[in-house]
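Scrolling down, you'll hit the structures one after another.
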Structure I
Amino acid sequence: MAAAVHESLKLYTSSDSLAIEPVYLDSFSPREAVVIQRDTSAISLQSYSPSFDAQGETIHGLIGLIRLNSGDHLIVVTNRTKLGRLDGNDIYKLTGHKIVSVTKSTVHLSEQQIRDDGVYIGLLNDLLGSGYFYFSYTLDLTRSLQQTRFPKSSEPLWRTADDRFFWNEYLSAPLTQLATKDSNEISRFVLPIICGFVEIQAVSLNARPFTYALISRRSKYRAGTRYNSRGVDIEGNVSNYVETEQLVITATNQRVSFVQTRGSIPLFWRQVVNVKYKPKLVIESSGLITGEAFRKHFVDQIKRYGNQIAVNLIDKKGGELKLANDFEYHVRNLSDPRIRYVHFDFHHECRKMRWDRISILVDSIKDELDQQGYCRVDGDQLLQVQSSVIRTNCMDCLDRTNVVQSVFARRVLTQQLRDLGILGPRESVEDTGDFEKMFKNVWADNADAISNQYSGSGALKTDFTRTGKRGFGGLLQDGANSLIRYVKNNYFDGTRQDSFDLLLGKYQVSAGVSPFKSQLKLHHVALPLGALFSIFMAFVVLSVRFERLSGQLFYLLFWSLSAAACLRLIVMKGTEFVERPHLVETDPFHTTGVKQEADSAYSWGKEKLHQI
């Protein structure tokens, strides 16, 4: 098994260095520490004795290092919450962190650089403090049971980690670059962290105790916020891609796992925020490169998971129809028997709160679900594997997607518990009372977590996930969440996108280059203030008693038209009144200059086809 990552550490800060030393119960153990020189930022693994001026504090792991204008900054875990145990391994949520400057002085910086560094640190603090990061010192959380158990590896956790879900891989690079196969001691300081959702429940059913867990791993590729990250990139990575694993572990070391994935429709498409409630959907006409990116996505999916059951939940009408048709076209164009495409118009089929009609979807792929199976391990013996995966999407891959995934998960869980002897041959999860209630709440919590990370609000339709019913209270909550999404997507998601791009290394700070220069214009302030003032004056007119009704109507009409004109101009120039990312320009191809390459490739392909 892989050597455990150091769990208890001491961070020493002195005038000339930062040192991170493992805390051993045995005081005679060798004390090799990671030492960072403050004048050169050089990193080494060496024996260390704290100097007289060194100040020490206990930490619980290294997240990594990042370079800002003032130099390198060390990011460490200062607090954690234990969620439970999986297969004998403690699982933690990141609940506290600290960013420590390696450089001692900032006198060489301009005022702009000092301000920018303050913004960068704020972005990192906001994202790392969001409550959606998880880790283990002994278990590779980036990989599912089926991936981690066979074969077992003696490699360090960071070497075997699935790079899609290794969120601090970029931050850990200064350490991993020092590690060699001959000397892996420094690897014990590298702590892989995932982003997503983890919940672990110790439960008992029919007098059989077991652990139920749900783990959602969010991909770091094409990560971001709702309207700033849509569709696919040229490497086949899609936005809001999440692998969700449902686990059951019994007291007798029997383990079963069921994996599903979700991800944006793998085409080049976008919706640019512009103060409208629903921005226009634009599908990029990128020719040959679309098919290649689409192919890469499914080639990678099949390589990792086997056959694909692609369940598309978007509408078969309106703006979503063209996107659905293009999705189906490209599936047919691949002509790959390993991909089964199913379009289930969720809103139409489940209209009037008939959510029981999801059973139509389940029945339509029943044979594939039965063939798919799930992963089962008894001790060290692999009894069966999951041979395919359900890849579900709606527009955002949040609300409809989570509802449907929870239905599939419950169906498989019933079979798993029967095979383990926890449920009888005719019992189902729906018959278990408190256990089913726990199951529903865990999946609803998962929905809220993934939704908050992508859209900025809790998920919609979670009243059905929690209770199995759709009610008026749920509709009111959906309305509130929709309003929160609108506000955050238009006025806060630019900053949230910046935090993703900075943490993941998509943007790297360049000294002397500030991305935060204001481009505020007079009408950016005047029009909103004009609209607010006009609305205020209209209410004043309504509240004041006029001698003549015609005078009151005149002023009411004047201020109403004034407010309408201001709002109309704001809508016309909508993209100027929303917050856009500062660090990385939003690009459907997700690579600078790629669109020009795509257009060139498309033109070249058309010319060759014409010659043929």
Structure II
Amino acid sequence: MRTGSKRVKFLLLWTLLLLAKLVLAATLQPFGDEAFYAWEGRHPAWVYSDLPGLTAWIAWLGAQVGGPGVFALRLPFVLLGALLPWLVVRITRRWFGAEAGWQAGLLALLMPLGGLMGLLALPDVPMLVAALLCLDAFAALMRRVTAGALVQLALALAMGAFAHYRFALVVLAGAVGLACSPAGRALLRHPGLWLALAVGALAWTPVLAWNFSNAGAGLGFQFVDRHPWQPQWRGLWWPLVQLLLLTPPLAWLLFGSLVECWRRRRDPEPAWGFMLGLGLVAVPGYFVLGFFADAERVTFHWPLAGWLALCCVAPPVLARWRPGSRRLLHALAAAGLALVLAYLAVLAVPAGRTWLAGSSAYADNFSGWDEVAATVRRDLQDMPPGTVLVADNFMLAAQLRLALGRDDVRVLPHPLNDKHGRAVQLGAWGVLDQGARDWDGRPVLLVVEDTARPLRLRLDGYRELCWRAGGLPAARVLNVDHGRKRFLRFALARDAATAPAGGCRLPALAWLETPARSNGLAPGDELRGWALKSGGRIVRVGVLLDGKLVAEVEPGLPRPDVANYWTLPPEDGDRFGFSLRMPAVPGVAAGRAWLGLRLHGADGVVEEWPAQPVQWRPSGQPEPGEAQ
């Protein structure tokens, strides 16, 4: 492939991806963390409880330039992310010339996470820009020390320090890279380098000062609280996940490039030794860390800085591959990129999210926010002026603040606030309420993200809400995407907000034991499950298929096991269970259908329970290939 051809392909792909990211940035519902960074941007500070300040500052800039809304929030990050492949080109050109530079840029674009970086307003975007600016500065300094390269290094180190705590691992990788390269070790003797490093180190001062004043909350969350720091076999999944994210040929190339760095570590070209040290920390280092670090949150993107850096030394290795192998690599990487784009495009439309609701591909963090914001807006119109808007967790509060343009959203204590390191920040802003005693008898609209808690913890969560609110009216239920996202709204009037504890109408709980999710269902099949309402009673359960009421049954079967599980009086379990035969349902075609429950309480409250997918067989015969 000629240099001109590579340049044209790079420019074309870069332009297409930029356009795609702009469209997706305008249509994807905001990720939970994005909304919180926008909230932080409304409270300027050097450091926040979860991160240093740079991400919030960029979010604030987006709002100032483009106004409120998710597109304006994301726009600066999209533009920053668009710089990353250009930095890869620039670094590679320094080492191996123009042709290799455009080839490396293509690899960075074809890497799904690399090509799409910047789509979301996340701290990884400025952190990666800072990391590649540092790499570019070192690439220049190991050839000739100039004032411009030293200034670039100092600014990039400062940028990284204000982007993320995790940038400390980038600094460590760079230090190991310098130690592994003769040119790097020589550079360590130059006073100008130490001056640049000192500037970068000073940038950590606000972070350390904030942690000193807040009992190390930020450092504790990032490096202690969120990690088990004990061996966990889930770390073995890390290579497989990276293999899928990169596509196998590209992963093979980048690992081969790291091996090539080892083979040529004594080569006169300083790139090989430097990238050996950097790559060992930034890629295999994360594999080792995966056995001890956070396995509950998304961490697959952590090695991206290392993968982008290895793209810079990959062209000489790729040049030795056969033409057919090179074409296969580009084709499979392009296919992987297209699949990720297609998935995001599906998530960007309501029908797509609903279609995914019955699968593990459903993206909970990109779903339900527009719907709950629209519903809350209508609820507030029906409530008295001065109604206090309270969310049960930080993520819901941030989403409502962003969608409604309100800076007065309050938040209750919730496990999510602590899990994501936001409780301290909410307290510092003075928006963390303990309940009715902080509402001064004013009317309150309490919004609860029901699906934010696992089912086993929901009854305890309802009881805690009752205690904090001093009483709960009947819940207004909003099921989004067949209930994969479920929200409860409680309109607390002035007297309800100060009612004595015990005046609560807790939401119902239910479960269908047969059929299991995604199993076949035909007329005559047994439906069996349980339904309960703590402090009350379920008098009737309606069965719905694709939203159509098809049968009703009164619970009355003894289920002492259910009562015991929920720590309810044993005698209550005598009326939790129900069983019936599925009737014929005219008008519902064979194939996937949604089976739901409508719960009627003795107090007159009716709630729809989240539906589950089943394979409906109206004829009673299994579809071809369906498991019995």
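Laboratory data are not the source of any read-out in this text; all were calculated from the coordinates shown. For clarity, every value in this text was computed on a predicted model and none was experimentally measured. Cβ atoms are built from the backbone, for glycine too; each structure is taken alone.
Among the shown structures I, II, from which was the value -15500 of helix-only ellipticity at 222 nm (-39500 (n - 2.57) for each DSSP H run of 4 or more, over all residues; to 500) calculated?
For helix-only ellipticity at 222 nm (-39500 (n - 2.57) for each DSSP H run of 4 or more, over all residues; to 500), the value -15500 is produced by structure II.
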Can you spot which of I, II the value 3.7 was calculated from, given it is distance in nm of label points 7 Å out along Cα→Cβ at positions 36 and 244?
I
From the coordinates of one of I, II, Cα Rg over 2.2 N^0.38 Å, for residues 332-507 alone came out at 1.12; that one is structure II
Who wins on distance in nm of label points 7 Å out along Cα→Cβ at positions 12 and 468 among I, II, i.e. which is largest?
I
